[in-house]
Structure formats: structure tokens, C-alpha cells
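Listed next: structures, encoded as C-alpha cells.
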Structure 1
Amino acid sequence: MNIPTLTENIKAARNDILPELVIKNVKFVNVFSDEIEQADVAVHNGRFVGIGRYKGIKEIDGTAYTMVPGLIDAHVHIESSMLSPSQFQKAVLPRGITTIVTDPHEIANVTGTEGIRWMLDDSKDCMLNYHFQLPSCVPATSFEDNGATLTAKDLEPFYQDELVLGLAEVMDFPAVLNARTDMMEKLHGAISHGVPIDGHGAGLSGNDINVYLTAGITTDHECVKPEEMIERVRRGMYVMLREGSAARNLHELLKGYSKEISNRLLFCTDDKHIDDLLEEGSIDYHVRECLKEGIDIYSVMRMASLNAAQCYGLKGKGAIAPGYDADFILLNDLETFAVESVFVAGKQYEEEAATRETEHFENTVRLGSYHKGLLALPMSGDQARVIEVMPNSIVTKNSQTTVKVENGLFVSDPATDCIKMAVVERHKGTGSVGVGIVKGFQLKKGAIATTIAHDSHNIICIGTNDDDMDAAIRELESIGGGITIACNGEILASLSLPVAGLMTTVSPQELNENYSELLEALDTLGITTEFSPLLTLSFLALPVIPSLKLTNQGLFDVDTFQFVEVSL
């Protein structure tokens, strides 16, 4: 802020000049004093400048409303919505989310630094406050093949960008534990810039938490049990209560909630599909659910806004008070968190109809030497290690069971819910294919394939037969990436995601319509409705989440951090 603007704001605070906007006689939630006040709230040059009695150039009668600070999503992968950043804001701003902290490691795993730059460029001049954490683990591990490798030297120039906040989730814990040189360089780079570093402590406890904190990592969004949350807070970590489309941990973690630890708790969505964003919401969903659980509105709003601002050093965010940024929501009803209107820097959000013309990362699906024969899964017997999915979780079980084998090859058996799964390398056309067995999708026929496969985003496919799996895989190459469904050798439906096989630049509504058509086709395969099968599928290739996962290099036991055979 320059001196003339500062001087003008002081004059507006004194009411020597009329503030640009005054919300008259509005009730607002004070996150500092745990009370609801009623007053005029004055805004000038995008900041709150006064609370009391004011006249303004523009006045809004706030008598019927309750004002709360704009919400902050403390950790989100925009790519999981399948929307570009400029379109993503249209899905979340109407819900009251005015600030997000995002990690673009999905597109970075496909296109490297060019992908990060594209995300930054598409976020600039948006109304939503975008803040980026630089991907720390591209690739996530050495146990899969992705499209790029990012070193500390690659990341360094991005720290100069105004939208870059810090270093994103450090998933490769063994690299931290063993002080591996490349990881130490990335951590040191962030520490030398004095920026926050996010963690990814799935399954970690005890001394491992000490290691994380000593390395400068201060957050975690991977808690699934209340005791994990409490343990981290006791050591001074910020813990994000995650509620996405696949990983739904909010209600379980709330069992360990207490006001004493609430100042270290934040909200995040991590990964949320377009249909859930539009139907259920984003951080506003967290708020409503916490209020239903009987948590007081002051603590809820701190977790939804102020705590994240303090965690990430976002000065001016998270409260309604003079000198703070005028990011706020007017609610028709506080109890149900019914949003009437949303303001960012004092300007009311109104949906833009236009779609930006942006460069795409097309033709990122390169099958090369892949062929259908690579989908065969030889077996030495009928006893196998099987990936068993858990509803509404990205954690899997390492199950051991009897499977169907014919002529020495595994055969999908919908009757026992044991079906084939394949991960096909798609970045360099190497023909590398990992094949395994998965249980829990209840797929009765056909195949599903997608280029959304965290974090390396190779093609991941499940199916009841090789012909449909091959057809679905080939279709992804034809459409440049996305999601496709095949049955009886025909393509039933496809969703094209031309931006690196992950995103589209169409509006949220258009994407949701296309996605709904895909889901209708999916329903004809008899797949489970217990959880989101597409988002759950996309996490089955992530070898940093327990317990058993499949990459293009083979079946991986996350608990022992080594490849294992499918046959027992």
C-alpha cells in the first residue's frame, strides 16, 4: 500500500471522506472476542476501515444479514476439480471461499515447470485470492514413472512470483528421514526464503513427527484418526481437517475436537470433484457440518479462516476488523450458513460468463509401445495380494484372497468382486504397464480408464475383461486424456480433459453436465454407489498412501516401501 492510499484510508476511517462501501447495521462475527456485534462496517480501497457509525458512497442495508470473514481452503489441488484456475473460482466463490492455498503438483507431474507457470498465469487477475505452494515431490517417489522431475534449482525462480507462498506437501518421508540431498536442498530453499512448508504425514507418529517438525514442516492434512490429530497439535503442528470427494475425514476427526486445540486446526478439501463442489460445497460444507455438531460459530470461523491466515502468514485475512482485507460473506441465515453475497477486497462477486482463451497442454497421452498383451497377469497359483478399497478413504487394505485363474492367467471375477487393474505409462510411450487385482468397486461389466491417477497421472484402468480395458485405454489417447467408459468393445461415454489430461477450460456448469452424462454411463456397469468410484480409482496408483497400491512399475507395498508380487 502506498502513502496516498494509506492516507486516504485513514481519512475514511475518521469519516472525513466517505468510504466506498458501508454495510449498515449488520451483525458480524467477531473472531477475536467470541461475540456477535452489530454496527456499520466501512470498506475503502479493499480494506475494512471502520466499525461503528458510518455513511458511505454506497450503502447496503445489512439489517437482515450476518457478516462473516471469507473462507480459506488451506490445501486444495485445483486439478482434481477438473477445472482450470480461472474457471475454478466460479465454483467456489459463490460458496464464500475467497482464498485458497493450492499445490499444482498434479499438472507438474505431467508437464513440469511449464505446467506450474500455466497455473500461475491462469490465476492472475482472478477475483479469488490464489496462493501457490511449490510442488516438493515431482515425482512423488522413484517407484513410478511420471512426465517430469523438479529439483530445488527448478523451483527457485518461482519464489519470486507474487502468488507463490511456500513449499507444498512433502510426501517422500523416507527422503526427509534419511536427509537425502535432493530433499534437503528443497527444504533449505524454502527455509532460506522464510516460507511455510506443508507436510503429508500419512501413518506417521511418534519420532517421525519430531523429524518432520525438525525439518521445518509445520502442517499435515493426512490425519484420519483423532489421536493422530491431537498428537500433531501437541507438537505444535497445524492440522487440516480434510473433507474431499474420496478422503472424508472431517467427522471422524471432530471426535477429537476440543476448544483447547482448535487454534491449530484448519479446513481443507484437498481433492474434490466438480459434482461435489457444486452440490455439496467446499469449505462452506465444513462450516455447516461443524455447526451441526454443536461447535460454536466463533471457533468454526477461526478454523475456516483466521487459523489458515495465521498458519500461512496471510496478513489481513481471516477477520472483520479495521486494517484487514475486506473479504467477507453476507449470510441470510447463520445456522445453515446460507450465502446471500460474497465480497473480495470490497467488491461483490458476480459470475463471469466469458471463458479465457488459454494455451493447452494437448497430446500428453503417448502410448508408444503399449499393446493389449501387456494387460495379461500371470499367476503361479490362485492365492493373491489384492488391493481392497475402503469407502470414502484413499487408504487401502492389503488383502490376501483366492482369485480366479485360467491357463495360468488371472481372470476378473465380478462374482467375487476381484477385478483386474492396470497402470499404463503415458508420458514417454515406454510401454511400461503394471497389472494387479482390486476389490471393492463391485464392477459387473466393462472397463473404466482415466489419465487422472495421483500423482504421476499415468493411465489407470479397471475392467472385467482385457478387450474393454484396451478400448478404454486407446480412447484416452484419441481424446487427449480424461475419463472414458467402455463395454462390449464400444465406448459408452468419454470426458475430454485437454489440459494435460487433467483439466478443461469450460465453465463449471458445462463440465458438470458432461460429467453427469459420464456418471450415467458408469451406472450401467453396476459399479458401487457407496463412494465416489472415479476419485477413489484415481488414488490407487499413489505409492505414499498405505497400504497397497499399483504403479506402472508394479504392485507396491507402502507399509514396507517395496514392490511385491501379486501371486502369493
Structure 2
Amino acid sequence: MKPPLIQEQGPATVLPVATPATVRAYVRHLARRHRGGFGAVVGLHTVATLAGLVGPWVLGSLVEDLSAGTTEGRVLSAVGWYLAALVLQSAFIGWSRLRGGMLGEEVLADLREDFLVRSVALPPGVLERAGTGDLVSRGTTDVDRLSKSVREAVPELAVAVVSVVLVLGALVLTSPLLAVSVAVALPLLLSTSRWYFRRAPQSYRAESAGYAAVNTVLAETVDAGRTVESLRLGTRRVELADRKIHEWQAWERYTLWLRSVWFPTVSASYAIVIIGTLALGGWFVLRGWLTVGQLTTGVLYAQALTTPVDLILRWYDELQVGQASLARLVGVREVADPDTDAAIRPAGRQVAATEVRFGYREGSDVLHGISLDVAPGSRVALVGPSGAGKSTLGRLLAGIYAPGRGSVTLGGAALARMPAERVRAEVALVNQEHHVFVGTLRDNLRLARAEADDTELRAALAAVDADEWAEALPEGLDTEVGSGGLALTPPQAQQLALARLVLADPHTLVLDEATSLLDPRAARHLERSLSRVLAGRTVIAIAHRLHTAHDADVIAVVERGRISEYGPHDALVSAGGPYAALWRSWRDEG
């Protein structure tokens, strides 16, 4: 069976998958962080394995004594030693499993925390281009897949290696000749395992990437459900989802086929070990090179060897799935931090774009040589048809993206060269997306300014006309909202996002259809309320509702990635150009 063909990726830039070197370095870092717990698990299981070696030795000695004639007391003594060793082994195995489970939970918690911390720190432009589906898939599906490896595979693999070493050592001490017989199955075991592990890692990575692609398509389709319906894209989106699901299933079938070939050959090699040990051992006994007691002990050790070897191979296979997921989780650490300089500070509030060119893919520009000056305290409206580049230009002016060519500056300082924290303190982007986080209403508001007191929080809500419904909540600011709490309506969630904006208090705002989820009357009312709050601030508004443009100081009409018209509302209407056509069309529809 051949692996599925890798389909050409879409235009989105997916987040990177970590290289093996990066994954190994991160694993070493985790091992150092948890070396105490790891050492305790290995130490406890070492004692358990040593106790487990007593049983076969006692039985071999008993067989030897029985063949030569022995007493009832000797048999009872052997039974006593065997049971004592069994109890000791069981106790330490249980203890080691408990410590292993605790270690796994601690490591998994560190993995989640490290991933979350790095994800939050990713440059906004990287997330905008990659989309949320891939990141969500890593934080949910890949963490779930990795949980089994971390909780069980890592500690059990470590103790299985210790068991193999100790059992082999005991077998050599019992009879070096029998130890050689174990090697009979090695060629089959090594060749099939090498065949499997040469194909498995990349196949599991492709399987994980395929699932992420399915998740991305479904998430994007749901998020843009209204657009899909209005443009009648439902059939195309379903076809795309079907194709991605088919590609993912193809990799699922291929990895299943790999396991269906490998697992039976591994089981066959275990049978060969036992049969080989019995056959060669019996011949050694007939030649007088081995006693019956040594053969008994050796066969039991050989049989005991199959269990940890099976664990190593089984968990190593599980680690292939875990390694693929870990590489995707650690991959966010390989996203390069933007080249910024903490010494760069704006010398004013003027926003300027000079000969800006930008494209999401190399050689395919979306914006073509745009120049725009935004005076401090002015209100600029970006209007134009869908797909003209308005939102892209807004993200450049907000410092989310860096221009491919040209420059975007704030107070003469390049936005792309300033640290993200400084940019966000100066310029804020409010787009169509809004989020209600799990927690109280107070916690949601304080995300913008942690030190804000209740008076400031209520003032921010009042500024966006949200104070009435907020005060009517069962517990006021202490009301739990978000998943598992009170579900806010879309307009309320959007007002909450705008209240955060008031608390953050940036001097320049980029509003990308920030009131799109409100009905026209509510949106107009909210915008009037915002006008009092935004007085004295620079506002760059991107909107399809042209009443926003009517209220602006100046309007920039964006068409096909260029500014085709620029000026105040009355002048552009009188000019009879593209803006006048848009205005007449919108007014007639209204």
C-alpha cells in the first residue's frame, strides 16, 4: 500500500511543525524540569523488577531440587519466597504507576501552559494568516492525543527499558548459552520494526495535519456562515470539506495498514523467542551443558522478557502519534519573533502609509503602492467593494501586518519595528470578531486594564450604552459569563469588546466594521455613544454602512488594492465618481 499523495496547500500560511532537533531539545528541557519525579518512577520500578526476578529463580531452584529429591520444608520455603517476592513486586509496581500518573499529569500541565503562553505571544499577523483552525486543533486534538503518551507511554517506556536490561542481565547470569537463544528472533523483530518506524512518523504527522485541515475548513465555514449563504457558496464549501475529510481518512487508512503489518510480525517474534529457548535449551540439557533447573529459570526469564519488549514497541508506536502532536505543539516556538527595537518610540500621533505594497503570498500583492496620511484626532473612513483591500489596509495601519514594501509609521516611527505591547498601547484594532471569556463580567473587562476599579468598569460600560443590561445581571459585575455561564447576545458581546477598548484608552483606533453584528438602529445608536468617547482620538473606520463615511472628516475609496478617491463626503458626492455611485446605491437600498 502506498502512502496518499500530499495535496497542494491553500493560500493560508499554516503554523510550522517543529523539527526533530527542536522536539528533542524541548523533551530534554522537560526531563530536566521533572528529573526528580522521573527518577522516582524508574527507581521504584527497578525494585519491582528485581523482586519479579526472584520468582523464576526460586522455581528453577525448586525444579533442580525436585529432580535430585527434596523435602516438604524446602518446597514450602520456595513457595514462601515466591509469594513474598510477588507481594513486593505488586506493591512497588502499584507505587511506581501512581508516581508515573502524577508525573504524567505534571508534564501534561507544563505542555499545555507552555503552548498557551507561546500562542498568546505569537505575532498577530502570523495568526491572521494561518487562521484559527490550525491553532485550535493543536490546542485541543493534539493535546488530547499527546495526553495518553505523556500519562502512560513515557513512564511505562522508561520502566520497560529498565526491565529489559535487568531481565537480560539475569538471563546471562543464569546461562549465557540461553541468552544467545533470545537473539534468534532479533532479525525479524529489527527488520520489521525498522520498516515500520521509517514510515510511521511522517505518516502520523500527515494524519494530524489532515485532521487540522478538516478542522480549519469546518471552523471557517461556520464562522462565515452568513457570507457562505449570501454568496451561495454552500456547495463549494461542502465539496472542500469532503475533499479534506477524504485526504485525512486516506492517511488514517495508511497508518492503520502499517500497524496491521507490523503488529503480527512482532507477535510472531515473541513466539520464536519462546520456541527457540525451549528447543536450544532442551538440546543443551541433553548435551549436559545446562541443568533442568537452569532451563526452567531461563525459559521463564525469556518469557518475562517479551512483556517489557512488547511495551517498548507498543508505546514507541504510541509515541509516534505523540511525537507528531508534540512537534505541532512545539512548532509554535519556531515562529520567529518580529524584528523589533524597544528603543523605538513614536514622536507624535500622526499615522502615515507611504507607497505600501503588501501580499499574503510572494509575488501576489493585495495592496499596490498606497499612500495615506491620517492627521491626529481626525476620522478617516475606508470604503469600497468587498475584497478591495480595506481590511488589509486597516491591519497594516494597526500594526498587525508589516508592509512588504513601503512603510507604515506612527509619529515617524515604523509600526513594524515597535514591540507589540507598545503598538497596542498606541493603536487598537476592533474587528468583527468578539470574544466572551470564561469568568465574571469584571474579569472580562479587566483584560484591557487589570488595575481598573469598579467605577471605571461601569463608566466604560456606560460609554458604550451597556450599563443598563450589565446592571440588570443577576450578580452585576460578578456574574459569570461565557461558556458554562450566562450567554451574552451578539450585540452585548460586541458592546463588551468595545468597553474593553474604552478601558485600554489608545489614542488611535482602527474599527473594522466593529458594529456589524448590531441591527442598523442599534449600531447607529452605539456609534453616537462612541462618538463622545472617541472625541480627540484618531479613528480609522472600515465599514459597508456608508453613514459612517458620511460622519468622517475624510473618505478614502479603496478599489483593487489602490486608493481611487480621497476627500470629504460632500466633495466626493459632487465629483460623481466611484464614491458617489456607492453612496447612491446604499441610499437607495436604505
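Laboratory data are not the source of any read-out in this text; all were calculated from the coordinates shown. Since the structure is predicted, the reported quantities are computational estimates derived from the model, not experimental observations. Cβ atoms are built from the backbone, for glycine too; each structure is taken alone.
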Inset, instruction - Given a value of -7000 for helix-only ellipticity at 222 nm (-39500 (n - 2.57) for each DSSP H run of 4 or more, over all residues; to 500), point me to the structure among 1, 2 it was derived from. - result: 1
Inset, instruction - Compare distance in nm of label points 7 Å out along Cα→Cβ at positions 137 and 153 across structures 1, 2 and report the one with the greatest value. - result: 1
Legend entry - At a computed -0.30, -0.54 (log10 I(q)/I(0) by the Debye sum over Cα atoms at q = 0.06, 0.08 Å⁻¹), which of 1, 2: 1
